[in-house]
Structure I
Amino acid sequence: MATKNKYIPLIIGVAIAVGVTIGGKLSFTDTSDNLFTTNSKKDKLNRLIDYIDYEYVDEINTDSIVDVTVNGILDNLDPHSTYIPKEDLARITESMKGDFVGIGINFYPYRDTIAVIKPTEGGPSERAGIISGDRILYADGDTIFGRSNITNDLITKKLKGEKNSKVKLTVYRKGENELLEFEIKRKSIPIKSVESAYMLSDELGFIKINRFAESTYKEFKQALDDLQDQGATKLVLDLRDNPGGFLGVAEQIADEFLEDDKLILFTRDKKGREERTYATSRGDFEDGEIYILINENSASASEVIAGALQDNDRGIIVGRRSYGKGLVQREMALGDGSAVRLTVSRYYTPTGRSIQRPYTNGDSRGYHNDYYKRLRTGELVDEESIEVDDSLKFTTPKGKVVYGGGGIIPDVFVPVDRLFENETINYLRRRGHFGFFVFEELDKDRSIYANVTKYDFINNFEVSDDIVVRFQEFINRKESTNITFVAYNDEIKRIIKATLARQLYDDNAFEEIINKEDVMVQEVILLSTQYPDFKQ
């Protein structure tokens with residue numbers, strides 16, 4: 001007897017074939033209204049789906065067939081044209097918008113309760129009186145403790161809602177004899193893209209940006225103004241591990257550093273049409289020293305800034321060769337709540353170079369594994385191992401040689417940091433284990449730190465070996481492993497201390513502790529002091 005599984009590959013193959021045919025006929029010079037009008041080829045696909053719906057011998061989820069068709073088309077394009085299912089679109093849009101509506105807390109499903117790691121500074125929960133360590137037991141009377149089926153998504157749905165709507169929370173707090181009641185009005189909560197901004201020295205400011213969202217330029221400008229008020233005449237802009245985002249936001253930030261009418265970049269589509277973007281008169285840091293930090297994960301909009309400054313002989317690019325993404329995407333709705341981000345043009349730095357690294361249509365595995373190639377060839381630790389193509393050589397106005405074809409090569413190379421080259425440590429950071437462990441440590445007795453100022457903590461607090469041992473035991477319980485951190489004891493201490501500072505104080509405290517031993521930041525401090533009269 002024929003089974004459902006036996007025919008699914010055949011159906012998917014037919015769907016992809018039809019999809020590719022339709023994909024070849026799509027014209028993105030049309031308006032969206034014209035794009036989705038009826039024609040015979042689209043009717044053919046609709047008819048095929050209907051036949052499968054009504055006539056096929058087994059029950060088939062035709063929605064999934066359509067999704068596979070779309071993915072099949074995009075897989076044969078470039079590595080950055082992607083499909084966004086409707087269940088993911090809201091979350092992605094929220095992240096790139098730069099805020100969401102909620103009560104403003106970071107939480108941790110600790111044992112059988114929802115524990116507050118830290119309320120958002122200035123957010124509705126903090127204003128209502130919620131503090132770190134509180135356990136949320138009920139939301140509008142619904143129990144959210146002691147249930148094995150409680151997920152982060154379910155908790156988020158309970159706590160999010162319409163703007164200005166209210167939620168009643170019942171909270172357990174250590175030291176209180178009775179449960180506490182709070183009524184919190186939901187507000188817009190910023191998703192910060194400027195992670196930290198503080199002074200490295202009397203003259204040198206530091207700003208770290210983690211992505212380019214709608215709100216990023218406003219955040220950046222506020223941070224820059226604050227640092228200038230504190231005396232910053234030099235600036236470190238940390239774009240390491242920044243995957244990019246909105247191109248226009250990157251252009252606005254680059255404009256702050258470039259003189260009027262300097263070319264920031266230009267884009268070119270398949271018809272050869274070009275759009276050029278130039279700096280305006282509004283830049284507030286055109287005369288200050290600027291250092292851009294990049295690494296192998298700095299991509300897209302991050303590379304736009306680095307390329308614009310490097311090609312205009314402005315500032316110093318410090319770090320390692322960037323990712324190499326020189327393609328521009330535009331998000332287009334597909335009518336059912338899903339969307340596609342389609343590559344519509346390439347961008348070029350002011351000297352005319354494309355920094356997009358090579359790719360083969362339909363084969364993205366090697367493209368996305370480029371990091372391991374760099375690791376294998378030694379590029380991450382040795383500048384001489386960086387491969388350049390002499391046919392893609394360009395020259396800046398002051399005669400500096402720069403290369404296209406695969407990322408921005410820094411002016412000053414810095415090998416990979418010991419703290420970040422260990423895959424185990426990176427895995428533990430991605431999993432959130434440092435944050436969860438630190439919460440549990442603090443939860444034992446927060447009063448220990450009650451009278452410790454941020455300054456004293458950063459400069460004088462030391463993580464004991466006992467804490468590292470407890471962290472090791474915590475990890476082995478969580479991951480069912482048996483690992484030790486003997487070789488990375490100091491690095492583990494530094495991350496634990498920085499994470500403690502983040503939960504006790506703020507994100508700036510985290511970065512200040514990490515950056516005290518960060519080889520790239522220390523290289524910039526050396527550059528800025530070694531050449532006090534340096535003109536960029």
Structure II
Amino acid sequence: MSGRLMTAGRRVALGLADQIVTMPLLRWTWRGHTDNAYAGDLPDFRPADREAVREMMSGRYLLASKLFETGGASPFAIDVDHPDWWNNLHSFSWLRHFRDVRDPGERLFARTLVLDWIGREGQFEADSWTLTLTAQRVLNWLRHLTLVLDGATPDQTRTIQRSLSTQVQSLRVRGALAADAVEALFAALGLLGAELCNIGDVPDIDGHVARLDALLAQQLDGDGLHLSRNPKLQLSLLVELASLRRAVGRHGSPAMSELTNRIDRMHEALDALTLSSGEPVYFNGCGQVPHDVLVAVQANGPSASRRSRLLGGYGIIRAGESVVVGDSGLRPPAGFDTEAHDGGLAFEFAHGSELIVGSCGPAPSDMLESRDLFRQAVAHSSATIDAEGAAQVRAGRPPSPRPMTLETAEHMLIMSSAGYAPRFGAEVERRLTLLSEGTTLVGQDRIVATGEPHGLLALRFHLAPGIKVRRTTGEGIARLVLPNGAVWSFLWEGAQFREEDSVRQSAYLGFHRTRQLVLETSVGPDTEIAWIFTLEQE
């Protein structure tokens with residue numbers, strides 16, 4: 001308890017210090033005093049889309065899978081209630097689409113948007129100057145500074161360079177006061193990028209590399225997975241790290257060796273949590289991610305290792321063309337658990353390019369009132385008792401789950417809940433096994449009595465978008481018709497079956513209605529439900 005109080009006290013103290021340094025009377029210390037201090041020298045490996053440039057010039061901004069039309073007005077002037085879209089806009093990640101343009105009018109448009117942001121947001125605002133957003137904006141400007149300054153007047157050049165210097169200085173001042181560890185990490189990323197592009201002073205690249213490596217070491221587990229256990233955050237970090245890694249390589253920094261190894265392990269962890277369908281699993285805040293960026297990031301890492309393994313509280317089974325990823329429900333440490341979901345015993349399943357069973361994912365950023373609903377166990381392909389998840393305790397921190405067991409030769413993953421016993425006198429054990437080169441997934445969920453078992457056990461299987469469910473009256477089988485025409489049979493015993501509506505955030509379709517299969521039975525000492533997904537061969 002004392003440790004948690006100390007952590008809370010430290011966060012309060014750092015938050016107060018940050019409020020002080022962001023007061024108007026002290027903000028003058030952020031001001032950059034050197035014009036033309038930076039050169040656009042950071043590589044950008046993310047794909048560019050010329051059509052996106054044309055759309056933006058016509059007032060149509062498709063960001064974070066959400067389209068807003070400005071009607072000719074500045075995108076920074078419209079009132080948008082969609083945080084993901086807004087953050088994407090203010091991070092300038094879309095600036096990459098202008099990378100290969102040759103038309104002077106298109107280059108002028110990109111520079112106009114940068115200058116427009118400076119005119120509207122150039123003074124500190126809490127929302128648009130968070131450390132994460134500022135670091136991403138600095139890095140994106142530095143990647144495309146040559147483009148932005150091409151054709152600029154001397155006054156425009158000074159304005160852009162001065163704003164860039166001010167934002168970098170704010171990262172220096174506020175990064176050391178960050179109460180949020182992830183914010184501090186992004187500040188270090190931004191500062192390393194700025195140091196690599198600094199032409200007004202002797203750069204201290206080794207010092208910044210060492211600082212970044214130390215922060216990463218504190219926030220990654222032994223497998224290279226971020227302690228948040230969120231694949232989306234893992235991807236966001238690798239977008240910046242892969243770019244910086246290339247840039248540092250040009251300078252031959254001797255401090256880069258350990259950081260390079262750490263980045264490689266991060267790539268391997270993200271690859272392990274990416275299904276064969278091309279989507280990372282929807283656990284702990286990970287929802288839709290830009291697929292083209294994910295592919296580009298993976299292409300900049302080591303060759304993917306397609307093997308079964310345990311990683312950061314997840315279990316991965318691979319056989320043939322199938323991948324199953326199960327979640328133990330491990331709770332991220334305090335400070336990294338802001339996006340934690342009750343995903344204990346949940347799994348996602350893909351065969352080839354098709355997702356079959358998934359989870360709902362986090363609530364869309366414009367549905368904050370539903371945030372807690374999407375974090376519950378019922379929003380996952382998991383087991384619940386009386387519609388509650390194992391981590392849904394009355395008070396206090398959920399208990400740590402039991403370690404998972406992976407039997408590689410059998411392609412079997414064994415997971416056990418922790419947290420049901422005080423409420424229901426039982427825990428749940430789930431076994432997942434891939435058979436026949438991945439064309440059959442066998443599941444067994446059984447009650448392990450710890451007292452007097454009671455309640456209603458329910459298993460939910462949230463189907464991927466586009467899957468149609470076909471049932472024949474009187475048959476204990478459901479057929480699933482996938483969008484590619486493949487047919488999978490779902491069989492079960494030991495429970496009652498029903499079909500319900502569900503939803504999922506798809507990387508391709510956005511927020512769409514789907515279907516879910518539900519198996520239910522009363523909890524007793526010998527309760528066991530068996531179920532099978534099997535591909536129907538032609």
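Check the numbers for distance in nm of label points 7 Å out along Cα→Cβ at positions 312 and 360 across I, II and tell me which is largest. Each step should come with its number before you reach the end.
Details: I: 3.9; II: 2.4.
When distance in nm of label points 7 Å out along Cα→Cβ at positions 312 and 360 is computed for each of I, II, structure I gives the biggest number.
Where does the value 1.62 come from, among I, II, when Cα Rg over 2.2 N^0.38 Å, for residues 336-455 alone is the thing being computed?
Working: I: 1.62; II: 1.15.
Of the structures listed, the value fits I.
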**Read-out volume of the Cα convex hull per residue in Å³, for residues 224-503 alone, computed value 147, structure in I, II** = II
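When you work out FRET efficiency 1/(1 + (r/R0)^6) of positions 272 and 488 (r between Cβ atoms, R0 = 30 Å, to 0.05) for each of the structures I, II, which one comes out largest? Mind showing how you got there, number by number?
Numbers: I: 0.05; II: 0.80.
Max of FRET efficiency 1/(1 + (r/R0)^6) of positions 272 and 488 (r between Cβ atoms, R0 = 30 Å, to 0.05): II.
Starting from the value 0.05: which structure in I, II was FRET efficiency 1/(1 + (r/R0)^6) of positions 208 and 512 (r between Cβ atoms, R0 = 25 Å, to 0.05) calculated from?
Values: I: 1.00; II: 0.05.
Among I, II, the structure yielding 0.05 for FRET efficiency 1/(1 + (r/R0)^6) of positions 208 and 512 (r between Cβ atoms, R0 = 25 Å, to 0.05) is II.
Can you tell which of I, II yields 2.4 when distance in nm of label points 7 Å out along Cα→Cβ at positions 424 and 448 is derived from it?
On the way: I: 2.4; II: 1.5.
It was calculated from structure I.
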**Request:** Compare mean projected area of the Cα convex hull in nm² across structures I, II and report the one with the greatest value.
**Result:** I
**Request:** Please state which of the structures I, II yields 0.4 when distance in nm of label points 7 Å out along Cα→Cβ at positions 56 and 144 is computed from it.
**Result:** II
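Laboratory data are not the source of any read-out in this text; all were calculated from the coordinates shown. All values derive from a computational prediction rather than experimental measurement. Cβ atoms are built from the backbone, for glycine too; each structure is taken alone.
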